[in-house]
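Every number here is computed from the coordinates shown, using simple stated rules; none is lab data. It should be emphasised that the depicted structure is a prediction, and the values quoted were computed from it without experimental measurement. Cβ atoms are built from the backbone, for glycine too; each structure is taken alone.
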Structure P
């Protein structure tokens, strides 16, 4: 099943929920929320899909605006679970990769209130000169829990979708030098998610030990910038979920991002191959992230106004 949250032209300010049916969206009645459905597990999702398909209400896929599948998730934890990305990125900023990364997964919290969907124009901080995308896969928690064992963790996954953790690299670098407690304003202006929440059964035949053998690519203005594979994860989603739930309850709708796949951002590519070949994003650039069987997440970037100084000069 491929679930979505969408808005139709007849009610442009109202979120609806539906399941993909060919080139159409089979819709549930108004008022349904995907965050409520995922908490019932895969069987509840199947029953809801059957109800949507039987309802008779179909909207052409091209006639709706897709929203993030979970527009306002309870939380977003974004991990760094691809070794190639973190090792190359550290080298490219002149830092030393620390082997303690292999001891346990690492994540940070980002804003759940600043999400953009497929096709949206994304707001970029007005004071950055080094805007970057990040090619990521994430899961949405269905069944909640705390202190989840890795062997049981995938039973808590409602589905997977694409995540773009937009990153202002100059702002990120400056704030982490001031106090290295994790990303803040370099990360929280925008996060994109979508286009569909794909249930695990759709991917099962491509399963590997750590993920799924599915290609991940990124393009800027139609030019390929990145190519990786979901199966290259070092820390699996089972391990990420288990770690995130230690002494802390996960609830339906929580988002767990795996972090950037190897080659999946400009920081990696420009530092390795040169900024002339891989320049930072500029206003109007169109970014497409694609993951096999998940879909394509497209966004155009637009700069926000520069911030008002905190203190007078």
Structure Q
């Protein structure tokens, strides 16, 4: 396994298990199977509505002697409705109760968007809070507090652009250590990756396979398929592996972490094996030519009419 190292000596496994879109009835088995296969990095979030099942799987795996807590890297996130400073710690403590843990290895601000308390997914402009009503800097102060008291060993952000990261870096006392964003050959995020490298921030890629199991209602018209891309398929054939392994290995070779979701035992093992695949210069050049700034996860649910956000301001493209 490849690892990403932190200043205090902690190491995050480069290939983790994503739990977004895994229902409570299936995520328990997926986490148990993933740990047996060798996964030690599990990515969670309260908005995924499955953290209690993840917690049960972790508890049972530890109880069965399959893994120790100190061998695991568990990430969770702060949902948008808990961005006021005094709501950050209680939100983290709620996730810890659901996960059956005393601390998180990594706690992320899920989106650079604030919602009113109690709102899950917004349906109206009044569900949103403006930057003046819930400043990101004050949210970050709550994150820093959680790090100082030991509830989170590391803190970071998710879905932050270079512009938003730079603003946060200019005002923080504890710098974010991870930025989790959508990334894949169609959305390579080179400028963001360069910024993160320059400032000691690790990048974690979500939806690395294009999230093909999303609801059809969330997909764009004529949405491309990463797994069926002929360039990726040709590279996979040359190496005698499947396309998914190529897509995941590309992230690891760039020095990023990657968190594919799967509940299938064979796919889990194949995903974990991606860290051992080395792409050559011809492969990397061919993949570089695929970049088209295409987002599968556009954040349209946060850009509803009358909200403070549009697609352009959300991503700062």
Highest-scoring structure on mean count of other Cβ atoms within 10 Å over residues 13-20 (candidates P, Q) is Q
Starting from the value 18.6, 54: which structure in P, Q was Rg and Dmax of the Cα atoms in Å, for residues 117-284 alone calculated from? Q
Quick one: relative contact order in percent (Cα under 8 Å, 6 or more apart) came out at 24 when computed from one of P, Q, so which one is it? P
Working back from 4.5 (distance in nm of label points 7 Å out along Cα→Cβ at positions 93 and 277, computed), options P, Q, answer is structure Q
State the single structure among P, Q that was used to calculate helix-only ellipticity at 222 nm (-39500 (n - 2.57) for each DSSP H run of 4 or more, over all residues; to 500), giving -5500. P
